[in-house]
Structure I
Amino acid sequence: MIRGLSLTVQSGEVVALMGRNGAGKSTTLKALMGMLGPRHGTMTLLGQPIPANAPPHRLAQQGLGYVPEERRIFTDLSVLENLQLAFSSVSQSGAARHTDPSHSVESTPWNLERVFAVFPLLLPLQHRPAGLLSGGEQQILTVARTLMGNPQVLLLDEPSEGVAPQVVAQMAEVIQTLKSAGVGILLCEQNAAFTALVADRHLWLDNGVLHAQTAN
């Protein structure tokens, strides 16, 4: 259970939510993404209040992206089909996004060309079933798939968990690219060495309670 947690993520800022297993990090992200209904509290996205019962797909259409620890790719679909499905599910909704002048995100949209430029290892794998990818390749696909929805705020759950060091290094580079583009990122992690490379602030969570905040 999360109790009394208050946090803000600004445009182009990476906030690392740190803590051991069971501290409440993933629960926080799921609550923000509408996957768990909060009993109390409010949420504002890009300057607009979000109803407590807003479903995940509506939040995605409003500009919130979520990369779960479990990845949840479509294993029977190809890499390309995973990316195309993510694009169509958000961009064709017709939902208008409300923006706040203080949350300025680079206008260049995420599309297949840009995704393959940032994640070049996916290009030769684009026709391979996603279920045949390695763990690190699946993690990269999960992030790339989320970016196809053009999020302005991104929730990243343990992106360095169980992947090779070179994938972790590439993930750090991607996060820096997103920061430069003005995307706000809430990063849940246990890997302090990884967050030290990318985070502007660290929030320390224990048993669902925020205990400390430090600047990088």
Structure II
Amino acid sequence: MQSVYDSLIFDMDGTLWDAVDSYRKIWDKTLAEMGAGLTISRQELLDSMGLPIAEIFRRIVSAPVDATEFLTRLDCNERKMMPLLGGILYPGVADGIPRLASKYRLFMVSNCGAEGLHNFLAYTKLSPYIEGTLTYGETGKEKPENIKVLVSRHKLKAPIYIGDTQGDCNSSHSAGIPMVYAAYGFGKCHDAEYEVDNFYQLTELFLSHN
């Protein structure tokens, strides 16, 4: 690693934890409430991870369901269910985040709903280490714009994004910052500046520099 960074901006799903099975339960409950007559598979959600929630709906809900009503109900169900269901942190995250926070300012930007990152931080007890967050659900903006807003809001001079998909990489580059590809996550990426195979490796990569 040749550059010096002052802050790390994390994606959530596929980078810090796997909560796909919990999301699937929430989607299925919402579909049942609307009488859609279908369920969602883990693979269908995996194939769409990282996209804005409205785009995921367009991709995987084939039944004649009103999108606005569905997404409103989905958000309500997620607010009630995710604090209880949670997800599974990747190995090394619980110990690595506090270690990284001792040296860097830590942030999160995700395409999840408005409460997604708050639910994550509450469930994992990692809130004390994350200085700021921003989501698609809060702003209605795509990830590149949210990264730019967060960087400006917190006056970051040399941030870097950590994500697990090509979309994350495209977003970080569009926002003018480099990316670390979390190859252990859900997606593929071909042009990130750095690549790590697990969170332990990510932690050591940054703690051994600057």
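FRET efficiency 1/(1 + (r/R0)^6) of positions 30 and 190 (r between Cβ atoms, R0 = 35 Å, to 0.05) was computed and gave 1.00; which structure, I, II, did it come from?
I
The value 5.6 for mean projected area of the Cα convex hull in nm², for residues 62-109 alone was derived from one model only; which of I, II is it? Walk me through the numbers before you get to the answer.
Values: I: 4.6; II: 5.6.
That value comes from structure II.
If you rank structures I, II by relative contact order in percent (Cα under 8 Å, 6 or more apart), which sits at the top with the largest value?
The maximum falls on structure I.
If helix-only ellipticity at 222 nm (-39500 (n - 2.57) for each DSSP H run of 4 or more, over all residues; to 500) computes to -13500, which of I, II did it come from? Walk me through the numbers before you get to the answer.
Details: I: -9500; II: -13500.
Of the options listed, only II reproduces it.
Comparing mean count of other Cβ atoms within 10 Å over residues 70-77 across I, II, which structure shows the greatest value?
II
Computed from the coordinates by the stated procedures, all read-outs in this text should not be read as laboratory data. Keep in mind the model is a prediction, meaning the values are calculated, not measured. Cβ atoms are built from the backbone, for glycine too; each structure is taken alone.
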